[in-house]
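What follows is a set of structures to go through.
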Structure I
Amino acid sequence: MTPVPVFTGAAVEAAVSPQRAVEAVRDAFVAHARREWSMPPKVYVTNYPAGDFRAMPALGGGYALLKWITSFPGNPARGLPTVTGVVLVSDAKTGELRAVLDAASVTALRTGAAAVLAAETLGRTGASTAAVIGAGVNGRAAARTFLARGQPVALWDVAAERAAVVADELGASVASAREDALAADLVVTVTPGHAVLLPEGTLRAGQHVSLMGADGPGKAEAASGELARARLFCDDWEQASHGGELAHAVEDGSISHEDVTALGDVLAGDAQGRTNDDEITMFDSTGLAIQDLAIALAALEQADELDLPTLPL
C-alpha cells in the first residue's frame, strides 16, 4: 500500500489558504445541493456536562470521509483544547485510506469559510463593516478569512485580552463594546451558544448575521423572536432543525421548514437569497461533513509540496 500522509494542524493551514477554503466550501455546498455529494446525518455521542463526541461522514469527489471530533468546553481550564479529533479520507472505489488530518484545523478553516461565504452571499449591497464576536479558534478563523477576502473586521470577546491578542496577530481591530460589534453590517457570532447573544430587537434593518456557535442540541445564540424578524438560511435543514440555532424556534412552532432556505440552493442558483437591502438575514451553521471533505481534498492537492509524515499502512 502507498504510505498515508498525515496532516498536522500546521500542515493543514500551510496547504489550504482562507481564500482556497472559501472556494472549496462554496463548491461543496453546490455539489451537495445538486445531490452530487452525499452526507448521512451527524451522530452525537454525548457525555454531558463534560462534552460530546461527533461522527461525521461524507461521500463525494471520488472520496469518502469520516470526521471524529470532540467538543469539551471545560478543557481550556485543564490546559487542553476544546476541540480535538481526526479526519480520515478514503478512496471511494477501493476503500483504501488516503490521508489523516487534524480535525480541529480542518474545522476552523471550513467554519471561517462558511461564515464569510454566507456573509458575502447574503449581505446587503454596499455592506462595509464586519465584526466577529468570539475570538477563540473558530472566531480567529472567521476574522482571518474576512481579512483574506479584503474585508476589514473588528473582534469582540468576553475576554478582552484574547480579542486584543488575536486582533494584533491578524491585523484586525477590536470593537470597544459588544454592542458596537453587533451593529456591523456583517456579523459573525462564534460563541459557545450557552447564552443568548441576540435578544429580540437587537438587529437593525439590512444586517446579516452568520450564527456559528449553536452547533449542537440545547445551544442558541439568538432568541426565537429575533429569528422570526429575519430571512432565514441554513447549511442543512435536518441538522439545523434538530441540533442547531433554529431548533428551539422549530420546537416552539415559530418557524417551519418553509421559512428556511438552504445556502447551497442559493449558491447553486436554485433559490433566492436576499431580496432587498432592508432585510435582516441570518445563516444558521451546524457544520457539515461535506465542508470537511472539501477542505481535506484541497489539502490533499498540496500533499506533494509538503514534507509530511506518513503512516506505513
Structure II
Amino acid sequence: MIECVFTIDYEIFGNGEGSLRELVYDPAEQLIALFHKWDARFVPFVEVAEFERIEKEDSDPYIGLVKHQIKKFHDTGFELGLHLHPQWYNARYENNRWLLDYSEYNLCILPKEKITQTIERAISYLRNIIKDTDFTPLSYRAGNWLFQPTRNIAEVLAQKGIKVDSSVFKGGVEHRYSLDYRRSLANGYYWKFLDDVNEPDPNGRLLEVPIYTKMVPFWQMLTSKRVGMQRKATALSKSKTGRFQRFQDYARLKYPLKFDFCRMTREELERMLNRVVQEDQKAPAQYKPIVLIGHTKDLVDFDAIDFFLSSLRKKKIPIATFSSIYERCTS
C-alpha cells in the first residue's frame, strides 16, 4: 500500500538572500489553494530560526504575514514540522545583508547542551507564533539534511517530544559535512533508530521516514528546470575546497534523485510515481509511506504539481501526513 507525504521546506535561501514575499509567502499561498482544491494537506517544515532573527532585526516587512500564514497552516489542518538552520541564531544583519554563523552550520556536532537550547528555543518560537503553549511538532528535518552524528540530536529530539525525523535521503553523500546516507539504502521505507540514523533499531525512540530517492546516473539530474533552479540558489560555497568536495559527492556511477515535486518536471514526477507503483505491485502487502520534498523558493511550476495531484487521485493513492501514518509505522 502506498501513501504520499508531501513536505515543503518553508524558507528563504540558505545564505539569507531573498524576500519573504517572493520565496515564502506568495508561493505558499498558491500551494495552499492547490491542495485545498484536491482536499489534501502537505507538511510545511518551518525554518523558525531565520524567522525569529528576521523579526528581531525587522529586516523584512512580510514577517508578520509569514507568521500569520504559519498560524493559518496550524488552524486549517496542515501539520507543522520543525526545520532548523542553526547558523541563523548568531546571524548579524549589516548593510542590508545577513552574515550567518557557519561555525554552527551542523547542529549535530555542537555540544549536547547547545543542541538542547537550540531545539527548545525553536519550539518555543513556533508555539508563540501559533498561540499554543502545549504544541510540540511531531516531525523534524535538519538543515541541509545534516543528521549525523546522530546520537545527541536524536536524544534531545526524543526528550522534547518529537517522534519523527525526515532528514535522510537514501544514498546521499556530502563530503564537506561528513554526511553519508549510503548505508541506509539497505533499509525499508521507514525504520526506528537510536544512535545512528542509518541503522534500524527496534528499540529506537525516533522513527525515520526518509525522503524518497532513486539512484540514477548523474546526467539524469541535469534537466533544464533543475539546473535553472540550482543557478538561482546561492547557498553553496564558491570556494575551491567547496567545489572540489561537491565534485567528490557527484563523482560516482549513480546519484540519489530526490522525489522533489517542485524541481521535477511533469514527466519526471510521473516516472518516479510509476516506479513506486511497480514496487508496490511486487509487494502489495508492504506499507510504503513515500515522502516527497519541495521548497517554497522553488515553487514555480504549479501546473505540474496540479497535474501530479490529479494523477494521484486517478490512481487512488492517498495523500497523508506524518501524524496519520505514525501509528501504522510504529505498531
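Calculated for structures I, II, mean count of other Cβ atoms within 10 Å over residues 103-110 is largest in I.
Figure out for me which of the structures I, II the number -11500 belongs to, where helix-only ellipticity at 222 nm (-39500 (n - 2.57) for each DSSP H run of 4 or more, over all residues; to 500) was derived from the coordinates.
Label of the originating structure: II.
So if we calculate mean count of other Cβ atoms within 10 Å over residues 95-102 for every structure here (I, II), which label has the highest result? Biggest value here belongs to I. Out of I, II, which one gives 2.1 for distance in nm of label points 7 Å out along Cα→Cβ at positions 47 and 119 as computed from the coordinates? The structure behind it is II. 22.4 is what came out when mean count of other Cβ atoms within 10 Å over residues 39-46 was calculated for one structure; which of I, II is it? Considering all the candidates, the number was obtained from II.
Read-outs: derived from the displayed coordinates by stated rules, not from any lab. Note that the structure is predicted; figures quoted are calculated from it, not measured. Cβ atoms are built from the backbone, for glycine too; each structure is taken alone.
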